[in-house]
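The structures come next, written out as C-alpha cells.
No value in this document is a laboratory result; all are computed from the given coordinates. Every value quoted in this text rests on a predicted model; they were computed, and no experiment measured them. Cβ atoms are built from the backbone, for glycine too; each structure is taken alone.
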Structure P
Amino acid sequence: MTNLDIGRFEVEYEQPACSTRHAWARVPVEPSPQQRQELKDHIRRLLKEKNAVMVSHYYVHPDLQDLAEETGGLVSDSLEMARFGRDHPATTLVVSGVRFMGETAKILSPEKTVLMPDLDATCSLDLGCPIDAFSAYCDAHPDRTVVVYANTSAAVKARADWLVTSSCALDIVQALKDKGHKILWAPDKHLGGYIQRATGADMLFWEGSCIVHDEFKAFELESLMREHPGAKVLVHPESPAEVVALAHAVGSTSAILRAAKELDATEFIVATDKGMLHKLRTLNPDKRFIEAPTAGNSATCKSCAHCPWMAMNGLAGVAHALESGSGQVHVEPGLIPRARLPIDRMLAFTSSLKQGIAPGSLVPDIGAA
C-alpha cells in the first residue's frame, strides 16, 4: 500500500488527568486528474460488483463526498450515516470518515461487511477517552446516567446509557433532565458545556476535546468579523464557549448547512472542520464561506481547521479496500448487543421526535450503566 502514503506525522490530543498525548496520522497521495478519474471509474465498478454503498462524512475529501452521492450513497453527519448504513440494502458499507463511524456502522449492521479506506483514521475524542479510565470514572459516580457522544469507541458506547450526536444532544439531555436524571457526560467538554448552558442539566464532564474545534479563537474571530461586518458566523458546538458566544447560528454539521441556506446573508464565517466548506459551497454557489481562524499571527496550529485523521481517507484507499477486503471493521461480537443499546435509544428518540411524539415519553427510567 505504498501508493497510499506520503508519510506519518504526530498529532497532540487531550486526555484527562494525563500529560498531553501524541498520536499519528498520514496523508494519502493526491492523485493526478487522470488518476482521479480512473480511480472513480474503478470504484464505481467495484461498488456494483461487491453490492456495496459509500457513506461519507462532510469532513472528508471532496472526491469521496461527490462519489458517494454520484453512486447512490450518502454524505452526511454521523447520525444520518448511522441510519443510512443500517437501512440500506447493500451488503457492504464503505465508510469514509474516522474509526468510530465504521464501528457504529458495524454495531448497527453486524451482518454486513464494513470497510474503511484507512483503519488507522481515528479521533482525538475517541483517543482521549480510553475505556478503562472511563469505566472507573463511571463506577465512581453510580448515581448518574451516562451519556456519551458518538465520537467514542465501541467499548465506551457499551458502558453508556445513551448515545448522542451534536444534532440530537440538546433534545436528549433536555428530556433526561426533565425526568430528573443527573448526567455523566463524555467526552467533549465544550459540547457538554454548551448543552449544560442551554438546558441547565446537572452534568459531570469528562475533560476531552476535538483538536480541530478546540483551536478556534474568539479574539481572532472577532478580528475577522470586523473585516467582514456583514458576515454571519456559523459555529459547531465542539468549539470553546467564547467562540460559540459569537455565533449567529450554533449546531451540528447538518444545522450549519441549514443555517447557511436560511440566514439572510451572502457571506459566512465557518467555525468547523474546513472539509465542510465543499458541501456549503456546492449547495450555495452564490454565497461566500470563510474559514474561522484557529490561531493568531505567527502562531502555530495542530489541526489548522482540518482533522488529520479525516484527511487520511482517499480514493486509492477506497479502491484498495473494495479490491482486497482490507480495512474491514471488526467489533467484538459479545460487545455488540450492549453497545447497540444506547445507539438504538438515540435512533428511536430522534425518529419519534420527527413524528411529533412528546420527548418525555421517550425516556425510560433507566439508571446509570
Structure Q
Amino acid sequence: MRCGIYREDVLQSNGTFKRVQRCVVLGPAGSLSERAAWKVFQPHLDRVNADLKLPPKSGKTLEQFVQEWRSNVAVNLKGSTTRAAESHLRAHIIPKLGSLSLTEINTKTVQGFVAYLATGGRSRKTVENVLLTLSSILRVAKAWDYACGNFSLADITLPREGIKKEQRCFTDEEAGKIIAAAPEPFSTILAVTAVLGLRIGEVLALRVSDLDFARKVIRVRQSVDSATRLPQAVKSQASSADVPMPTQLETRLRAHLLKHDGKSELLFANRKGRPFSANKLREKQLHPLLVKLGIPRGGFHSMRHGAASSLLADGATPAVVQKQLRHSDPRITLGIYGHVVGNQQRDAVEHRSARIAQYGVN
C-alpha cells in the first residue's frame, strides 16, 4: 500500500499548538504509480498549508495572556520597564485589543490600532513605544507555543514624524552659574551631572568606593530607581563604565568627602542614609534656583544634553561623545545631538563662504 505521512499543528483547548503526525492510505502500490500517489496526497498537504496561513480564531485572549506575562515575565524586568509596559497596557493595549484572541492580532489589526493611536494626537515616539510593548508580549506568547496571528513591526506604517522640539541644553555658562549658586551637597551633585553628563539616577547611586582618585576615574555601576529610590542595574551594558575625573571635579569631590559622615556607602545620601529623590531635588531645589537666576527651565537631563552638545561643539568626535555618555548605539548619539554645529564644521562653512564672497568681488 502507498501511504502519505505528514504533520500538522493542532490547536489545544489551552490555546497552545501540538504537532501531530498523520498517515493517509492512498491506494495499492500495484495499481497506483508514485506520481499518481502524489496527486492523491496533494489535497491533504494543501489543507494543512492553508490552515497555517489562516490560524483558527480561538484560544486565549490577549488580556488573558497578559495575566500570565505579568506573573512570569514582568516580575523579572526592571521596575521602570514594567511601569512603562503597564502604562501602555492600561491606557491603550487592553482597552482596544484585550478582548481579541491572540490569533486575531495580525498585521491588519495592529495597523488599525496604530491609526487609532495616531488620531488621538499621540506622537510617533509614543506609538512606537506602545507597539514595542505589544510586540514583546506577543513574542513571549509565540515562544510559549500559543496560537498567534502573523504580525511584524516591519510591515506596520507608522504616523509621520511631527515637528521635533529642540532638546533643552544648559550652556556651560548656565551650568556654571547654577552650580555656583546651589547649596551643598546639591552643588556637587549638579557638578558631577553637568561635567560628566551622567544620568541623575546614576549620580545619586554613586558610592564612595566608586571614586578612584589614583586612576582619576569614576565607576558607574548602578542607578537609583526614580519610583522606589532603590539602587538597581544601570540602563544598559554600555552604561556600566568608567568615566574620567577632571582635576576641578576631583578637588570638589575630595572636599565633599571631608564632610561625609561615613554612615552610608552612598556618596550622596539624605539624613536617613537613603538616596536623594531626583523628583524632589528637581522640584524643591533646581527649578526654584533657575527662577532665582533667571535661567529658562530645564531638568537634570538638560545637564546631560548640555555636556554632549558642548563636547561636540568643541570638536569631540561622535565616538568620543558616545563613550562618555555610554550610549549602547552610536546612532542614539547622532540622532539626539546631530544638530550640534562643531567648530570644525563652522570653520569649514566660514572658509567656503569667504571664498565665494572673494570670487564675487568685481
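Computing Cα extents along the principal axes in Å across structures P, Q gives 96, 76, 44 for structure Q.
Distance in nm of label points 7 Å out along Cα→Cβ at positions 223 and 319 computed as 4.3: which structure among P, Q? Derived from the structure labelled P. Source structure of the calculated read-out (helix-only ellipticity at 222 nm (-39500 (n - 2.57) for each DSSP H run of 4 or more, over all residues; to 500), -14500) within P, Q: Q.
Here the criterion is relative contact order in percent (Cα under 8 Å, 6 or more apart), and among P, Q the highest value is seen for P. One of P, Q was used to calculate FRET efficiency 1/(1 + (r/R0)^6) of positions 87 and 167 (r between Cβ atoms, R0 = 25 Å, to 0.05), giving 0.65; which? Considering all the candidates, the number was obtained from Q. As an exercise: Cα Rg over 2.2 N^0.38 Å, for residues 199-246 alone, calculated from one structure in P, Q, equals 1.36. Which structure is it? This figure was derived from P. Source structure of the calculated read-out (FRET efficiency 1/(1 + (r/R0)^6) of positions 63 and 311 (r between Cβ atoms, R0 = 35 Å, to 0.05), 0.15) within P, Q: Q.
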